[in-house]
Structure I
Amino acid sequence: MKIHTKTLALIALYAALYAAFVLVLPGLSYGPLQVRVADALLAVVPLLGLPGVLGHTLGVFVANLFSPAGPIDLLNTVPSFVMAFVVYYVYKRTDNDFTVIATCIAYSAVLGTTVGWMLSFLFGYPLLATIAYVILGNIIASVLIGWPLFKLLKKTGVFQKWLPQ
């Protein structure tokens, strides 16, 4: 992938938006009962391609620098990267809008498990309940908020002029 100025700008913009949403809404973004509204941006990743994947990963990393859980939360950047790539790749291979819903749910399951386990380990929260709450909160953000955002942005074609050809 050749790195263009537009590509770097998209990565930085996505990462900044993600981190800003997390940091402006810390009560919703951290803890066992979380609806990380920033994860609505995950549904936009297929429209942005690899810059979206990298922007998501960087945004998660920056947001987790401020996590009450401490540096251990930075480890969740790895499954975030892998699953953001899955969201992008599956959509690219199928060109089916509904795969965005399915892969966002898969993202929620994976991150719900890793974040839920971490929160349970660190703070003694009940494991299965914490995992379930994090999964549910992530589905609310990435599917219920993110899916309409994806459809709107796809319909407008707003990113087509920004993406390098």
Structure II
Amino acid sequence: MKVRMMVYLDGLIAGIIGAAVIAIWFLFLDTVSGLPFYAPTVLGTGLFLGPEALSSTEGVQFSLKLTLMYTWVHVLVFVVLGEIAAYLLLLTGKNPNLAFFLLLFVILEFGFVGTAFVFAEPVLHELAWPAVLLGNLLAAAGMACYFRLRHPNPIMRLQRAQSHQHR
């Protein structure tokens, strides 16, 4: 398999892992609190209907349509982030380490908070910040673990792939 395809595949898988980890985390929290799918409904409402829809006094009602629409965007964003991370690992030739994990976490956390602040600030009041923080930490850990297990040494992987191409 060509190196480029390996990078794309790794980014895709890492992104899906990150998206799944955070989705499962919030599904667990929402179910325990008695409101399954609350977080993706709130996020979908804020993203697709605007912040005004979150400020109504009747609260956010579960919407399968908004949940699925948000989930689609959520997975796409994580796949893009996974692709960027995979490409950065290839460019640097470094092993995924603690600094890489921390970089992923910071990007996820500030990405969420910044996006929510710009597009739908009431989302930040609806979701508990410790839950978001821990969810992003778990997602970054899942992605970093995948990269670490898959590519303990990207330079050797690149050399092996190139030697297979020349055969």
Structure III
Amino acid sequence: MGKAVIVVDMQKDNMFKDAFSIVPNVKRLVEEARRKGIPVVYACDTRHPDDLLFKRVGLPPHAIKNTEGWKVIRELAPEEGDLIVEKRMLSAFFGTSLDSILREKKIGSLIVAGIATDVCLLKTVLDAFELGYEVAVPSDGCAATSKERHEAALKIMSETLKIRILKTEEIIRSL
């Protein structure tokens, strides 16, 4: 079974202070995956102006489809051959074609990086686990709005589900 790298929500409107610190690691991971012919998938938060999430959670409108803020940040911009999955929910799998795309490509192992460790990345990893994928997460290739939330999400993934939490360099060496 093959591998794929999934980059979660690294879009202009979603970036927060600690998110910028992971950009170099995510960039190295993506570049190495491309170099080795490993598919790169961008799971992009795709909202509408009246999105229920804004009302239910009280978040300000963000990542509105086809706006400047919806675009992946310049440093990680998708290239020809990369896949983009628009997600309306927290998980890159819920209500998208991601699972069928990965299965068509005979991919069974995922490396999930991006933001936020404790929300969309965690939900994507949980769904990937339940769908039977082997999952690895670069601890220095994901971020949350606080160190505590980041560490708590990593602990849930590693201790509860035995998800492999590694440094970006370790993951790159295993590609």
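Given a computed value of -21500 for helix-only ellipticity at 222 nm (-39500 (n - 2.57) for each DSSP H run of 4 or more, over all residues; to 500), which structure among I, II, III does it belong to?
I
For Cα extents along the principal axes in Å, the calculated result is 49, 29, 25, so let me know which of I, II, III that is.
Source structure for this number: I.
For FRET efficiency 1/(1 + (r/R0)^6) of positions 8 and 128 (r between Cβ atoms, R0 = 35 Å, to 0.05), which of I, II, III scores largest?
Biggest value here belongs to III.
All of the numbers you see were taken from the coordinates with simple rules; none came from a lab. Here the structure is a predicted model, which means the values were calculated and not measured. Cβ atoms are built from the backbone, for glycine too; each structure is taken alone.
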